[in-house]
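All of the numbers you see were taken from the coordinates with simple rules; none came from a lab. What you are looking at is a predicted structure, and each value in this text was computed from that prediction instead of being measured. Cβ atoms are built from the backbone, for glycine too; each structure is taken alone.
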Structure 1
Amino acid sequence: MKTIDDLGVAGRRVFVRADLNVPLDSGTITDDGRIRAAVPTIGRLAEAGARVIVASHLGRPKGAPDPRFSLAPVAGRLGELLGREVAFATDTVGESAKSTVGALADGQVAVLENLRFNAGETSKDDAERGAFADSLAALADVYVGDGFGAVHRRHASVYDLPARLPHAAGGLIATEVGVLRKLTDDVERPYAVVLGGAKVSDKLGVIDHLLERADRILVGGGMAYTFLKAQGHEIGASLLQEDQIPAVQGYLKRAEERGVEFVLPVDVVAAAGFPDLSTKAPSEPVTVAADAIPSGLMGLDIGPRSQELYAAKLADAATVFWNGPMGVFEHPDYAEGTRAVAQALIDSPAFTVVGGGDSAAAVRILGFDEEAFGHISTGGGASLEYLEGKTLPGLAALED
């Protein structure tokens, strides 16, 4: 892939496809990690004299304007982080976008409104998607892809637009790809993988791929209960994907045959129901054995003995990849498992990678120093698909 160094950007309109898909609470940004990750590339282009046009999606609007998903707060925060004024266009390719971009001077920055306010961005129809890409291309002279969290999407601004303009990868994508190659091409061993999150179905592809590469796979979160059930254990009212049990049993058998160590919880923190995340009111958690969760109790975190076990399994690793929390970390009663895994990564001498999504959010919410990890990815889904060995459309579009 070409980089920014291969483009002459001074005085040119540079379209930067960033990933500014941050969580909002009534218009207030609750985690600006992705904006901060985009700043180095945008700032570098502005310093080089480019006229920078930043575009992103936010949330899942239905192809039409929706004020709940406006990028206006993001544009304001980006300006604060850049230390310079950032203009904001109230549409994507309409009169506001054209006039805002047209008014840019060398070194200035503008943000377009949410790309997904236009149905062409996510359309499965090549012609509709291409027409939107044509309109975006008319705003710019060159394209820089830097939204790693979106490169697994075949969307107009990610896949179709680079074909219409001279293009290169931004610094964030170059960094992300370099890190992921360390997890796939020449891995230092022992290689341990920690997988969590709610659904085992979301991780089937990456488990399948990692069984050929990892030395240890540690499983937590809601997906752990399907594994426990597949081993014949009682899981009470815990989350279960019963239709995935045959696949899970197959993975456990393959792991045994290949000498890959599968580590499951030995105890869990459970409660009679899901906790109230809006108020974070105290609940009534109990710690029970993972292989005999009483009827009516729901596992919501890995327990103290599991935390010690997982930390021990990570202590001598040379490479660790972590994707997915160990429990309902948003509630203080069920955050300790996720906290313990994060601390184990920090304590380990390994090259540690936090695979974006809820794992990255947990690192920040639980107050950890992001610099204490080897790398925190901005794209959970993209990271997983890369590790599955899939071709990511947004990367393929930048490679010619």
Structure 2
Amino acid sequence: MNNFVKDSVSQTPIVDTVFAIVNRAKEAKKALGPEAVTDATIGSLFTEAGELAALDCVFDSLKHLDNKVLASYAAGFTGNPDFREKVIDWVLDGNSHLYREVIATPGGTGAVAMTIQECLDPGQTVVLPEIAWGSYSLMAQMNNLETETYELFDGDHFHIESLKAACRKTMEKQDKLVVVINDPCHNPTGYSMTRKEWEQVIDFLNECSRRCPVVLLNDIAYIDFAYGQKEAKKYFSVFDDISGNMAVVVAFSLSKSMTSYGMRCGAAILIAKEPQIVQQLKTVFEKDARATWSNVNNGAMAMFVDVLDNHLADYDAQRLAYVDLLKQRSELFLKEAGAAGLKHYPYKEGFFVTLAMDNSLRDRYHEALMEEHIYTVKVNKGIRVAICSMPLEKVRGLARRMKDILDRVQAA
């Protein structure tokens, strides 16, 4: 057959392992009843009643917007001015004072994709964590990019030496460095870096910037569910120490922060010490936005502004109740995992805990779990457990069951 797409693109069909396992879990619940199934697949926040969490104040705000607001295009390709201003205020929270601009995007995904596709040329390499959201690699593949990965952990802390090695290897073959760090509340391990670890990263990337331009992409999708809340945003002040040959792109997601997953709204915050760097990124990102999606959901942007201007107390109270619930679920799972001897990567906060193992064991273990109607998601070097979507009664006793199944798999 003749080729009707570009020659350079992979035509291997996409296999979305997350949605495939989610569907298997749904079928099991239909056949056996929900009480017989443990569904640890869903990467969204659920209530204790097993329903998708949707903050009332957020959707009450949306429903009270004028229909003409919901139907309208945004004010421009970069998003509405009040939305962009509110993103700066809410996300950075006064912790960074460099030059910055905001581009509205369809979810945090839009911000990540835009950075990967516009900051590197085909054939170049992007530096990614080896345990990560799978779409990073897919984005690289679709833009004809290579990937270089770094190990996330050295014991119970961030593996700065592995990051350094990956960056140095990449700089040997190209004159630009684009590095992705998903922090805080890393997907899928739940790790959050310390300020000292961030300082080490910025010090090293400044060193790299003496050789070539550096772009740091900081994916903060889950930041508003960090247990430290405002404390979790203070590391942004470290960005003020970047060199004049470096830029930071912060990828922000309303999907998580506003529990509005399907509304597809987020932002790319462009930060640099030199205004011309910010302007260069803004010009290219704005054109990319116009050429790719043209306009971001106007109602979602208006809702975000309204919630923060007029319903902030309700928003904080409702969101923090779920932060507390996440903390209860994670503490219970980790306590029981420790008692059972179930090994996991360092977890501090967030939606997921990831069990640590090699990929060969992971594959056998994953199947064995499903035979016992425990549904999880495979990631590189581990099994992701979505504590965000499991009520406490489902979390209780799960680690012990999982360890017993793991022991049987290893003994076979």
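A value of -9500 was computed for helix-only ellipticity at 222 nm (-39500 (n - 2.57) for each DSSP H run of 4 or more, over all residues; to 500); which of 1, 2 is the source structure? Please report the intermediate quantities before stating the final value.
On the way: 1: -9500; 2: -13500.
So the calculation was done on 1.
A value of 16 was computed for relative contact order in percent (Cα under 8 Å, 6 or more apart); which of 1, 2 is the source structure? Label of the originating structure: 1. Between structures 1, 2, the greatest calculated value of distance in nm of label points 7 Å out along Cα→Cβ at positions 2 and 370 is seen in 2. Comparing FRET efficiency 1/(1 + (r/R0)^6) of positions 10 and 242 (r between Cβ atoms, R0 = 41 Å, to 0.05) across structures 1, 2, the highest figure is found for 2. Could you tell me which structure in 1, 2 was used to calculate log10 I(q)/I(0) by the Debye sum over Cα atoms at q = 0.09, 0.15 Å⁻¹ as -0.56, -1.51? The value was obtained from structure 2.
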